[in-house]
Structure I
Amino acid sequence: MTKTQLIEAISKASGLDKKSSKAALEGLTAVIETTIKKGGDVPLTGLGKFRVAKRKARMGRNPATGEPIKIPAKTVVKFSVAKNLKDLVKKR
């Protein structure tokens, strides 16, 4: 699904026009970005939860040469899928 298709689907499901749907989607994205930058969690009921996680430094392997390399520690964004959404996919 593209962003345009998502905006159209939001528009149809909510009864809003496409311009309002686009503004709502962009607003949601901005709120998620701001909250994640501050290190907070963003729960989306029925979908899942965005959160910040820290990865430890570790040893990896260069796939081309096979030589070991050190992968530094870093902070990443993770998304945990809600249980009811997982169950929907399992039922297919």
Structure II
Amino acid sequence: MIEPHDKGTLLFVRVITRSKKQGIELNEGKNCQVYVKAPPVRGQANAEVVKVIAKRLGISIEDVRIVSGRKSEKKTLLIEGLEPDRVLAMMQK
């Protein structure tokens, strides 16, 4: 789910689009699922994923970037400026 990166932390997520709820869920295997209401059309879901993650971590949306998986439900996000331990602690709240 999380790996260190020279600019911060890589966060691996699975995105559920067109969900009735919006939020983040960690399951027992420490896999991260992000639920968004937006459809996967013209980057709407990707934008919402970035907003949801940034809000949970208490950081600016500019500090969260999708580095792979723009057209996939499995995405890798770069969280700039935060160490993996801090990201994991904030995600578990």
Self-check item: Structure responsible for -14000, with helix-only ellipticity at 222 nm (-39500 (n - 2.57) for each DSSP H run of 4 or more, over all residues; to 500) calculated and labels I, II on offer
Solution: I
Self-check item: distance in nm of label points 7 Å out along Cα→Cβ at positions 10 and 50 derived as 1.2 - corresponding label from I, II
Solution: I
Quiz item: Between structures I, II, where is distance in nm of label points 7 Å out along Cα→Cβ at positions 58 and 82 highest?
Solution: I
Self-check item: Source structure (of I, II) for distance in nm of label points 7 Å out along Cα→Cβ at positions 34 and 74, computed value 1.6
Solution: II
Exercise. Can you spot which of I, II the value 1.6 was calculated from, given it is distance in nm of label points 7 Å out along Cα→Cβ at positions 26 and 42?
Key: I
Self-check item: Origin of the value 1.00, where FRET efficiency 1/(1 + (r/R0)^6) of positions 2 and 18 (r between Cβ atoms, R0 = 25 Å, to 0.05) was derived from one of I, II
Solution: I
Quiz item: In terms of relative contact order in percent (Cα under 8 Å, 6 or more apart), which of structures I, II is highest?
Solution: II
Practice problem: Supply the structure label, taken from I, II, corresponding to semi-axes √(5λ) of the Cα gyration tensor in Å with the calculated value 34, 18, 15. | Solution: I
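Readers should treat all values here as calculations from the given coordinates under stated rules, not as data from a laboratory. Treat the numbers as computed from the prediction; the structure is a model and nothing was measured. Cβ atoms are built from the backbone, for glycine too; each structure is taken alone.
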